[in-house]
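Read-outs throughout are calculated quantities, based only on the coordinates presented, and are distinct from any laboratory measurement. Keep in mind it's a predicted model, so treat the numbers as computed, not measured. Cβ atoms are built from the backbone, for glycine too; each structure is taken alone.
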Structure P
Amino acid sequence: MTSSGKSSAATHASEEDARNDTVKIFVNGEFFLRNEAKVSVFDSGFMLGDGIWEGLRLHNGKLVFVEDHINRLFEGAKAIDLDIEMSKKEVEAALYRTIAENDMYDGVHIRMMVTRGSKTTPFQDPRLSIYGPTIVIIAEHKKASLEPVKKGINLFTVHVRRGAPDVQDPRLNSHSKLNCITAMIQAYKAGADEGLMLDPHGFVNTCNSTNFFIVRKGELWTSTGDYCMNGITRAKVINVCRENGIIVREKNFSLVDTYSADEAFVTGTFGAQVPVISIDGRDIGDAKPGSMFFKIRELYHNLIQRDCPD
């Protein structure tokens with residue numbers, strides 16, 4: 001796929017944009033064209049997945065929920081004892097500097113990555129990273145395709161489980177995503193768009209790259225959040241629904257509850273909300289996007305407009 005090509009992943013499908021061939025990428029305070037942006041082969045992120053990241057959207061010239069994203073970045077850094085060597089305000093300034101360098105205003109997705117930096121030799125000991133962190137910001141013109149919203153996506157329940165916090169806390173937005181990648185591989189090999197993952201106890205938890213919701217009898221159900229990335233979009237959906245009188249239950253539920261749901265959808269920073277029309281070959285509801293989905297999507301869109309007014 002070319003840099004401006006359409007993604008094959010349904011929840012992250014985007015419209016083609018040739019401008020992405022010439023975007024400038026932030027690497028440790030400097031800007032490089034995408035084919036010139038590089039990090040060391042000794043970098044902790046490259047060798048070991050030792051790093052954290054955030055994905056953000058730009059709307060009407062403003063980063064959506066930027067404070068939430070930066071707070072989560074710093075929480076993750078503290079959890080793995082990584083010194084970003086920048087303040088929260090400096091991180092925000094670097095993000096906006098990248099946006100300005102690329103003359104961007106709307107319909108933009110930003111990926112910010114912070115690793116423990118280059119090591120003196122290829123071993124996992126974090127004390128070998130003596131050169132400071134590696135900070136990369138990639139901003140792309142990336143407007144979400146509406147095809148998945150119109151048609152819905154298919155999920156497949158994978159054998160890969162979400163781990164317990166004492167193994168690798170799934171709430172940590174780390175570079176190490178091999179379990180999620182393995183889940184996605186199993187899902188698309190089975191002909192699905194994304195993998196539905198269970199928690200260590202067998203309850204429905206999350207998808208490999210998005211959070212998962214079902215609708216039952218007018219109520220919105222999602223997992224307890226104990227074993228999934230507590231996505232910012234997930235939290236905003238929960239809050240905006242409660243503010244508008246929609247009952248939301250964060251609870252344990254099984255595949256039996258899921259197969260007989262009236263509706264289902266997933267949430268994420270890039271696609272916002274995308275409807276699910278089938279799971280494991282079973283139609284969900286009428287096998288098309290439902291009324292609750294569209295109501296929640298509208299409420300969320302209004303929330304974005306309030307956060308990033310024209």
Structure Q
Amino acid sequence: MARGTHETIEDARNADVQIYVNGALVHRDEAKVSVFDSGFVLGDGVWEGVRLHNRKIAFLDQHLDRLFEGAKAIGMDIGMTPAEVTEALYRTVEANAMESDVHIRLMVTRGVKSTPHQDPRLTVGPATVVIIAEHKLKAPEADTLGVRLFTSSVRRAHPDTQDPKLNSHSKLNCITALVQALNAGADEALMLDPEGFVSTCNSTNFFIVRKGEVWTSTGKYCLNGVTRGHVIEIGRGDGISVLEKDFSLTEVYGADEAFVTGTLGSLTPVTEVDGRVITGRRPGPMTARLKGLYGQFFERECPAPTPARR
């Protein structure tokens with residue numbers, strides 16, 4: 001497994017998981033969508049990644065709000081209510097006897113087209129809904145070794161080009177940025193906004209620590225990450241100065257610490273950016289503090305079941 005914020009421990013149980021495809025649960029080897037599906041033909045759809053912990057899907061309301069808002073923005077009818085999507089998610093994890101350390105990918109496309117073309121009027125059926133739940137435990141090396149970033153030449157777009165707030169299937173700009181980073185020997189890509197300020201990473205949100213303050217981008221050109229928002233809220237609630245602001249690569253290179261946030265990895269330390277050592281092969285104290293606070297927050301969101309009394 002390549003290093004990065006999505007590095008996980010291999011789990012043999014994933015070879016036999018049941019996948020939800022348009023209301024049916026099928027073995028992963030039999031899970032298929034049409035070659036005429038809008039997602040395959042054009043990347044036309046929206047998606048969410050969520051975690052199951054202690055039999056509860058964490059922060060599900062926020063993720064579904066983002067999913068349905070994205071679908072409305074592109075004029076796509078999911079064909080299900082949030083309650084029905086919730087039922088489908090829990091049906092999937094229950095069919096796989098899953099309880100914790102599970103990552104779920106919920107994907108919705110516009111559906112099958114009569115011919116491969118971008119015109120949404122050529123869609124001939126309902127939306128395609130797929131749910132893939134897998135046993136995924138973050139590899140401990142991700143926290144001990146951290147990740148190395150490379151600044152890509154691929155910029156985040158203005159919202160009138162492709163709104164960064166839209167969690168669409170079309171992620172080619174992020175993939176291109178990541179390819180550049182991998183070719184440069186790094187683990188993931190750092191991306192700048194149209195003005196040249198630091199924005200986000202290709203699949204995670206980016207933070208730095210300078211003189212006791214935590215900085216992240218204004219958020220104008222990055223996905224409104226659920227974990228990002230919680231870390232900002234938690235940090236401020238614990239008396240930490242967390243600022244959403246413009247900052248440059250020069251300020252990143254001189255940072256005391258850096259880390260990224262995401263649904264699967266929560267907080268992962270960044271050890272190098274463009275060959276500049278930030279903290280070396282260890283997480284910094286502020287990163288460790290925020291990671292601990294977020295861990296407590298997450299456990300409150302998904303508490304362990306109370307043992308039944310005899």
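Can you say which of P, Q returns 2.0 when distance in nm of label points 7 Å out along Cα→Cβ at positions 68 and 292 is computed? Only one of P, Q returns 2.0 for distance in nm of label points 7 Å out along Cα→Cβ at positions 68 and 292, namely P. Given a computed value of 28 for percent of Cα pairs over 24 Å apart, for residues 12-107 alone, which structure among P, Q does it belong to? Derived from the structure labelled P.
If you work out FRET efficiency 1/(1 + (r/R0)^6) of positions 196 and 300 (r between Cβ atoms, R0 = 41 Å, to 0.05) for P, Q, which one comes out largest?
Numbers: P: 1.00; Q: 0.55.
Going through P, Q one by one, FRET efficiency 1/(1 + (r/R0)^6) of positions 196 and 300 (r between Cβ atoms, R0 = 41 Å, to 0.05) peaks for structure P.
Suppose Cα extents along the principal axes in Å works out to 61, 55, 33; of P, Q, which structure was it derived from?
On the way: P: 55, 44, 37; Q: 61, 55, 33.
The read-out comes from structure Q.
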